[in-house]
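The next part holds the structures, each set out as structure tokens.
Quick note: the coordinates plus some simple rules give every number you see, no bench work behind them. Fair warning: this is a prediction, and the values are worked out from it, not measured in the lab. Cβ atoms are built from the backbone, for glycine too; each structure is taken alone.
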Structure P
């Protein structure tokens with residue numbers, strides 16, 4: 001075996017090969033520092049003399065299913081100029097680590113496509129060692145991240161465990177990268193990021209988010225309100241919640257048994273878009289029977305469908321007029337829940353209309369949230385919050401479709 005193969009195949013630079021050893025199914029390559037590369041650790045002088053030897057066995061990239069190790073022979077060097085006596089540094093790995101940097105890079109590539117447990121089994125290493133390698137790589141990569149080019153971001157929360165435990169996630173809508181992860185969904189969960197962007201002089205153009213007061217407060221503290229774009233899908237989701245609450249209210253008022261039967265099995269028919277049940281005769285008849293019986297629900301359903309059409313407007317001016325007309329209808333309906341929801345939209349109308357200046361949504365953040373849920377399930381939860389957060393930061397690079 002030549003030194004060139006060590007260089008090109010295993011990333012070993014500045015060392016020379018002198019023998020191979022085969023032991024218990026392992027390949028062990030014996031190497032030592034190239035004499036021309038030897039320097040005094042203290043002053044960098046070439047005038048050094050060997051004074052004793054020490055060897056270390058470290059794991060490197062496998063050949064097929066065979067484990068490969070490097071037996072690195074290190075020399076204690078006596079400097080003729082400064083008089084220091086020090087052991088040669090081992091540049092192939094980190095201090096006190098039993099794996100080479102090249103093996104670390106190989107493991108990280110595998111982790112883009114599969115789980116820590118699978119990589120550990122494939123390499124014949126412990127789960128903790130593979131996690132340690134991944135953590136090293138993620139920390140190193142995280143330090144290089146730059147936020148100066150951010151223009152459009154999306155903000156949303158994800159539930160990570162039972163008991164209202166959340167993470168606040170911010171995504172660059174241009175690249176799909178996660179740029180911020182913080183525990184909770186309070187104002188403080190987002191304020192740290194907004195403060196960081198302001199300090200760096202990042203000129204954001206738009207921020208997609210839902211109407212959660214804590215997030216609105218955090219943004220307005222550092223950036224103008226004109227940047228906030230309330231997500232259309234969250235608004236419709238809130239409208240559906242209101243309509244479902246109205247359905248339960250009206251069902252509880254129904255006195256006769258035959259009337260109560262009409263309210264059963266219609267929840268999803270009420271909340272679905274009208275076009276989705278158009279071809280289903282049975283479903284449409286069931287919904288029409290309910291709406292004919294209950295005027296409040298009929299009004300709520302019609303206004304829900306009309307609200308969905310708001311985002312089909314071609315300009316801000318057209319959308320403003322459409323929204324104003326919708327609000328008037330909701331307030332004059334004499335349905336308390338509908339009027340209350342109209343008050344909420346009226347209070348946030350600027351953020352709703354900002355969509356027509358910056359046509360963005362939190363859709364990419366929702367996609368990331370789904371990946372986070374997959375990641376969490378694969379690991380059966382994460383006890384190490386730092387590791388979990390770092391994995392989320394680079395989750396857009398993972399290829400979950402290849403995981404078996």
Structure Q
């Protein structure tokens with residue numbers, strides 16, 4: 001029966017972990033492909049810290065608190081366990097790359113708590129009846145994940161809110177995160193015998209975590225803003241670029257909003273910065289070239305625009321030109337300049353297929369090489385004839 005309970009504990013932990021992993025977005029953008037595994041390690045580290053803190057806890061204080069079950073679970077169990085998980089969370093967080101999106105702290109903290117809870121269940125097999133061990137993976141393991149999600153989310157909110165400014169409210173919330181969760185944790189432990197009340201406390205914690213997660217998602221720099229909210233979007237994306245400066249998505253998006261605001265030099269810089277890691281850099285190259293028509297001398301701007309337009313496929317050309325009109329407006333001078341330039345520079349082949357253009361260009365190159373070779377051979381013959 002023991003191996004069945006161990007298997008049940010492992011399966012539930014893996015399912016919860018997969019659920020948390022599915023909520024992480026833009027992992028490749030952040031260069032954090034193995035970040036979940038790092039916080040699983042943090043969960044094991046928190047177990048070491050919890051043993052140290054339990055050993056260091058003053059025995060007299062523990063005996064005094066034991067007179068009240070509620071106070072004992074809050075100020076002994078709750079404080080020690082949540083502090084241990086939070087310290088392990090901070091250790092891995094600042095070693096593995098840190099917060100890249102506001103809601104990241106919710107997921108990372110939940111992974112630490114989930115690992116802690118799953119291992120704790122395995123240790124409890126020695127002391128508790130089988131029916132209790134079978135219930136713990138359903139309630140207790142996600143309970144630890146909920147606790148971690150709350151203080152992790154409050155911490156990441158403070159990190160984001162205090163970038164470039166001082167938000168004392170966010171700092172205060174982050175400082176109160178662990179005490180708040182310790183109180184919820186301890187209260188749940190104290191009323192475990194009253195099953196409906198224990199479930200209510202667990203659902204209350206889950207509600208707090210969900211509300212916090214949704215609030216932080218709204219602050220994400222990857223959020224798509226309407227073009228009318230370009231100023232708000234630029235402020236939000238600049239925060240994201242502080243933590244992830246070479247993100248192709250963030251650089252492309254901020255380039256679009258800066259273009260909308262008429263800041264074409266900055267827009268072109270961000271478009272160019274998005275190119276190296278972008279899956280399809282041709283759109284960004286064209287938009288950058290369009291912005292540069294207002295900044296660079298005509299000869300350089302026309303050359304960049306010619307190259308960018310030639311690299312676009314037949315399907316991309318109408319779509320990217322329509323996007324340009326949407327961003328800056330139908331009557332903007334950039335739209336008129338690009339339209340006139342394309343009409344002038346690509347008029348004979350504007351409506352041809354890219355494959356036909358490429359084949360003709362190849363034939364022309366081969367013809368030029370053939371003529372050059374004939375010229376060289378003719379010159380060599382003439383040189384031989386004129387030699388004394």
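Some observations on this one:
- Value 31.1, 104, calculated as Rg and Dmax of the Cα atoms in Å, assigned to which of P, Q: P
- At a computed 11.6 (Kirkwood radius over Cα pairs in Å, for residues 206-253 alone), which of P, Q: Q
- Each of the structures P, Q was assessed by Cα Rg over 2.2 N^0.38 Å, for residues 230-293 alone; the largest value belongs to P.
- Test item: helix-only ellipticity at 222 nm (-39500 (n - 2.57) for each DSSP H run of 4 or more, over all residues; to 500) calculated as -25500, pick one of P, Q: Q
- Highest-scoring label, criterion being distance in nm of label points 7 Å out along Cα→Cβ at positions 158 and 334, among P, Q: P
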